[in-house]
Structure I
Amino acid sequence: MAITLPDLPFASDALEPHISANTLSFHHGKHHAAYVANLGKLIAGTDLEDKSLEEIILSVAGDASKAGIFNNAAQVWNHTFYWHSMTPGGGGKPSGKIGAAIDRDFGSYENFAKEFVAAGGTQFGSGWAWLVNNNGKLEVRKTPNAETPLTDGVIPLITMDVWEHAYYLDFQNSRPGYMNAFLEHLVNWDFAEANL
């Protein structure tokens, strides 16, 4: 099972003016593509070569001798999940089952948004902010570098990439500006509800 670079689920300019086609050309076309290429080289000729991305991640997680494989595999998975966590015309307060679950577990959408932005804003250096389903209860988590909640046995619902390459061309050093744009204009609540 060859690991390949998936297409974006939207046109490269579809998230403008919040995330530019220029950002996506580097982020998807260079960063994500490099993780795919690196992983392919690392697993070529090994017993991991025919495994799914999730199987690779789970089989090497925590093994320091396979950190390169984990980092590249997890970054391929995290980025693919991130693209689907956004949609043109997305964002704002969700409705439906996901909206009800957020109200139930956070008290309000506003409380969730505050906690989610805090997770992204307090992730020192590179990483991710997540909304996850932990045995039927929604939680906000953050992970450093390539770490992913997949290894904790929870179900990711959405993620926000807070590595600088996700926002620097559009927002420079304003991670808060990017995070607010993500929540107000980009988050794909239909994807979150489907994962729920």
Structure II
Amino acid sequence: MDRLIFNLLSVIYALQTARVIYTLARRWTAFWDPVFTPADWRLAQELGVFVFIPVGVFFHEVGHWLAARQAGLMNLEFHYRLFWGYVAYTGAVSPTLNWWIALAGNVVSVLFGFILALWGYYGRTLPIPARYTLLYAGQVQTIYALIGYPLLSFAGFQGDWVTIYAFDRTPVLSTAALIAHLALLFGSVLWWRSRVSPTTS
């Protein structure tokens, strides 16, 4: 049932992605001119969500796939639906290995968000629309990776974070993940609050 719901949502999001790309193509010159208007700001935000999130989901699943492959698991299957996906495999999986495979995709998601944000902030030679799009995409990606997906995992969708925080099976690793998770959240909030918009830097 969850897969059916997520597939339907992916179709809806894919249509939105097509709309955003069409809007960018239609407003290409106006979007990249030196004047960053409210319409450009809204389009940059939509690009950050509907174009970069699917890329982030792809990298997330690649992280799972690489961890499972490195562990020597058999019959690896890579499933990608733009806005969700999963990796299936067979083989003997210990709680520790299951924890690592679940964590790997999320480590990639967080790194992807940080890379986008840092690229947008420090890419001084980039046009303002590109910098703002990257910054916004990085912020959305990081918030989803550190807050949104963990909440969804425990809201009945059985996401990775149920495995990462399986304290009964991997108490030391889950505790270490919790400490790192809280540190990343705290550090991210401090970083975002200390930075200025690229439109003013």
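Observations
- Value 25, calculated as relative contact order in percent (Cα under 8 Å, 6 or more apart), assigned to which of I, II: I
- Winner on FRET efficiency 1/(1 + (r/R0)^6) of positions 145 and 185 (r between Cβ atoms, R0 = 25 Å, to 0.05) once structures I, II are ranked, highest first: II
- Of the structures I, II, the one that 1.0 was derived from, the read-out being distance in nm of label points 7 Å out along Cα→Cβ at positions 105 and 137: I
- Taking mean count of other Cβ atoms within 10 Å over residues 129-136 as the criterion, the top structure among I, II is II, with the largest value.
- Which of I, II leads on volume of the Cα convex hull per residue in Å³, largest value: II
- Entry that produces -23000 once helix-only ellipticity at 222 nm (-39500 (n - 2.57) for each DSSP H run of 4 or more, over all residues; to 500) is calculated, selected from I, II: II
Every read-out reported here was derived from the displayed coordinates using simple, explicitly stated rules and does not represent laboratory data. Note that the structure is a prediction, hence the values are computed from the model and not measured. Cβ atoms are built from the backbone, for glycine too; each structure is taken alone.
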